[in-house]
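Several structures are given next for inspection.
Every read-out reported here was derived from the displayed coordinates using simple, explicitly stated rules and does not represent laboratory data. Computed from a predicted model, the values in this text were never measured in an experiment. Cβ atoms are built from the backbone, for glycine too; each structure is taken alone.
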Structure I
Amino acid sequence: MKRTEVEKVLATMAIVRQCGLLELSRSTFYYQPVGEDAYNLALMRRIDEQFTKRPFYGVPRMTASLRRMGYGVDPKRVRRLMRVMGIEAIYPKPRLSANGPGHKVYGP
């Protein structure tokens with residue numbers, strides 16, 4: 001990480017110069033990440049509960065389920081939170097029945 005290479009205390013060079021040499025913008029250097037708010041954490045808890053019961057629910061069904069529970073959410077928020085949580089619906093993926101590399105093909 002480039003941010004750790006910038007010396008803040010007792011630096012012989014200014015922070016502007018250090019960031020320039022590392023090709024790191026100063027806004028990136030000073031940025032402090034903000035965590036999720038309480039509403040999003042409550043939504044994530046509900047998504048996790050629902051996903052545990054029904055792991056085949058994707059974003060549209062999860063959104064509809066949350067709306068039935070009384071949460072005013074849209075698919076963009078649900079998609080982002082599911083991505084943050086690292087979960088996705090269980091469904092057949094593409095090329096599931098492709099032949100193996102050593103499989104002989106019979107027929108015309």
Structure II
Amino acid sequence: MPNRTALDQVFQALADPTRRAVLERLNRGGPAPMSDLARPFRMALPSFAQHLDVLENCGLVKSTKTGRVRTYRLAPQRLKVAGSWLEKQQVQWERRLGQLDDYLTELKEKNR
């Protein structure tokens with residue numbers, strides 16, 4: 001398997017609705033233990049832990065362990081990687097759509 005970039009890892013993590021929901025929960029409510037994060041989902045704790053591993057491995061969350069409790073918190077720096085890429089795409093597509101609009105306006109004027 002080729003070496004994946006940070007951007008690839010972030011988008012792979014964001015592709016799953018469970019992981020997006022976890023990020024939204026952490027954004028709204030702050031740090032939380034795994035058991036609290038898993039509560040709304042109908043899956044076994046080991047399966048849910050795999051989602052948290054994906055989020056942690058790509059750098060979207062960080063965890064700390066106190067005794068037997070692992071607490072997760074949002075690490076938004078990695079979201080900036082995706083945000084930066086999306087901003088570049090938006091600028092490029094807005095430019096292209098602007099060019100298309102100019103071209104269509106020019107065609108319309110010629111056909112009058």
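Upon calculation of Cα extents along the principal axes in Å from the atomic coordinates, which of the structures I, II produces 72, 52, 19? Mind dumping the intermediate values first?
Numbers: I: 72, 52, 19; II: 76, 31, 24.
For Cα extents along the principal axes in Å, the value 72, 52, 19 is produced by structure I.
Compare relative contact order in percent (Cα under 8 Å, 6 or more apart) across structures I, II and report the one with the greatest value. Intermediate results must be reported in sequence, preceding the final value.
On the way: I: 19; II: 27.
Largest calculated value belongs to II.
For the read-out mean count of other Cβ atoms within 10 Å over residues 40-47, a value of 15.6 was computed from one structure; give its label from I, II.
Numbers: I: 15.6; II: 10.0.
This figure was derived from I.
Who wins on mean count of other Cβ atoms within 10 Å over residues 16-23 among I, II, i.e. which is largest? Before the final figure, lay out each step's value.
Details: I: 13.4; II: 16.5.
That would be structure II.
Using the calculated result -21500 for helix-only ellipticity at 222 nm (-39500 (n - 2.57) for each DSSP H run of 4 or more, over all residues; to 500), pick out the matching structure from I, II. Provide the component values of the computation, followed by the final result.
On the way: I: -13000; II: -21500.
Here the read-out was taken from II.
Ranked on distance in nm of label points 7 Å out along Cα→Cβ at positions 8 and 24, which label among I, II comes first with the largest value?
Working: I: 1.2; II: 2.9.
Sorting by distance in nm of label points 7 Å out along Cα→Cβ at positions 8 and 24 in descending order puts II first.
If mean count of other Cβ atoms within 10 Å over residues 64-71 is calculated from each of I, II, which structure is the one that comes out at 10.0?
Values: I: 13.6; II: 10.0.
That value comes from structure II.
For the read-out Rg/Rh (Cα atoms, Kirkwood Rh), for residues 32-71 alone, a value of 1.05 was computed from one structure; give its label from I, II. Walk me through the intermediate numbers first.
On the way: I: 1.05; II: 0.95.
Structure I accounts for this read-out.
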